[in-house]
Structure I
Amino acid sequence: MSRLLPADGRVAVAVATTGADAEACLAQTRAAAAAGADVVELRADLLLAGPGPRTSPAPRSEGPSRLEGPGWPGAPDRVGDVVGLAGDVVNEAGGTPVLLTVRTVAEGGGAGLDDAAYSDLLHRLIEGLAELGAVRRPAALDVEQARGGTAGLVARAHGAGLDVVVSHHDFRATPADGVMLARLRAMADAGADVAKLAVMPRGPRDVARLLGVTARAGEELDVAVATMSMGPLGAVSRLSGAVFGSVLTFATAGGAPSAPGQLPIDRVRAVLDLLPPLPQDRP
């Protein structure tokens, strides 16, 4: 079972950092841990561009911007800064598992990287994280399925002592059931510890279809599955997904949501506490 998931069968509630500099990320990490988050997601893609994540606010003449590709100028320096910040976030999290994510623009994030640049970046990050040591190393790394080379990245991350969340985000629609199940199956085949699928509903039936696919994936696939339907219409999936086998949901802890439809962690907890725990024999 992934280190991101509670051993007692509860659904893991994750809170993502949305800060544009290191100081904000660390403050949000402390707030998430204090609020009882099961996972802190460090969104490295939302950090200020420039020579790297900063430990102090940027000058007034600068504003938040995206990590830019395809060459991502200064990548080696930035990778070192991100790795160092990841270790600091692990320390501030106080035992709460940390998930390191670089979300691309193609999937709703801030990193303007093409597929080759994204793969190169993740390989560099994995190399740096391997040198951190187990005490300061994040528990897991997010790998976007659509960027390609998933199995190789998963294997390398596992070799560095990292669990892997393989993810796919569709901000346009909710694909056909067979397409969603095929994506989750491919994640499992690539060696994912958690297979994450987020989709955008166009109506209530789309939300219901996602939950149905989640239940089917739990029956057919040997992988922990985390699914969510985004936006206000899909918010119910963030609360009821546990009934259908989703192991992970995302909430906020006083900060901005990292994706549409996220709810405050105290409200999410209140609802989840009313639901039965997940089976103990989950992947």
Structure II
Amino acid sequence: MTFQLSKDQQADYERDGYVILPQLFDGAETDLLRRAMEEDPAIAAHSLLRPDQEGFGTRIAFWNRAGDSVYGMAARCARMVDTATTLIGEEVYHFQSKLTAKEPQMGGAWEWHQDYGYWYYNGCLRPDMLSCMIALDKTTPENGCLQLVKGSHKLGRIDHVPLTDKQNEADPERMTHILKSHELVHAELDPGDVLVFHSNMLHRSDKNLSDNRRWTLIICYNAASNDAYVAGDDRYYVPLDRVEDAAVMAAGLSFSADDQEHFTKQAYVPQVAASRGNG
């Protein structure tokens, strides 16, 4: 039977801006996805190191299409596509995916930001977008799990300011006030759990100073009617070929072929002004 969000889970997402779906991928599926991230030569070839302010770094890889690899099947499988369609409220397409790999004792921090604080500049007119973070490892406060500001998706798009040439952050002055009035949540996940969060959700993560790595696979969806208008942006609307859930296991340990995934050569960091305020 295909997974369906419960009414309570939908209500949680609408109220809080996120929902955790325990064990959406079982152990065997998660193992395949983990091994694909570890062993696919295309992932290794397109991995980038995004440093934080203190010299720690997170290894990331981005791709813009959902192909026939096992991780493409994860993005196309019914449980994921139907979840995104239900929460966004219309047809969706695969916007981008990325591996975020925080290695033990060296994984870097990400400061407060909204994904729509970046995607706005890709020409997406509305924040009708979301991310699905699949835990490949156990994520804890010690190894840099995601931190969320509960209900912050209702605040609208916050202005972002430059932090480094590789990272922008939400207006620090506004964040001070937001954190006084909103609950901070640590999204602790077991392998196979999926954290679904709104594109306006304020989130960050600490560096990984533990002895355990923290790898996650993040699959992002956009509303079909919210297609990016910026010329040259590779994340434009392509109809999503939805597959049954069994396709993940049927794919086996399949890797990228013929660059179906459209891997990117560098992370997109929009040039933003240093001014502060509400967007």
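Each value in this text was obtained by applying a stated rule to the coordinates, not by laboratory testing. Computed from a predicted structure; not experimentally measured. Cβ atoms are built from the backbone, for glycine too; each structure is taken alone.
Name the one structure among I, II that distance in nm of label points 7 Å out along Cα→Cβ at positions 41 and 121 of 3.4 was derived from.
Working through the options, I get structure II.
Given a value of 19 for relative contact order in percent (Cα under 8 Å, 6 or more apart), calculated from one of I, II, which structure does it belong to?
I
For which of the structures I, II does the calculation of distance in nm of label points 7 Å out along Cα→Cβ at positions 209 and 233 return 3.7?
Label of the originating structure: II.
Given a computed value of 13.4 for mean count of other Cβ atoms within 10 Å over residues 129-136, which structure among I, II does it belong to?
Among I, II, the structure yielding 13.4 for mean count of other Cβ atoms within 10 Å over residues 129-136 is I.
Any idea which of I, II comes out highest on mean count of other Cβ atoms within 10 Å over residues 241-248?
I
Can you spot which of I, II the value -6500 was calculated from, given it is helix-only ellipticity at 222 nm (-39500 (n - 2.57) for each DSSP H run of 4 or more, over all residues; to 500)?
Working through the options, I get structure II.
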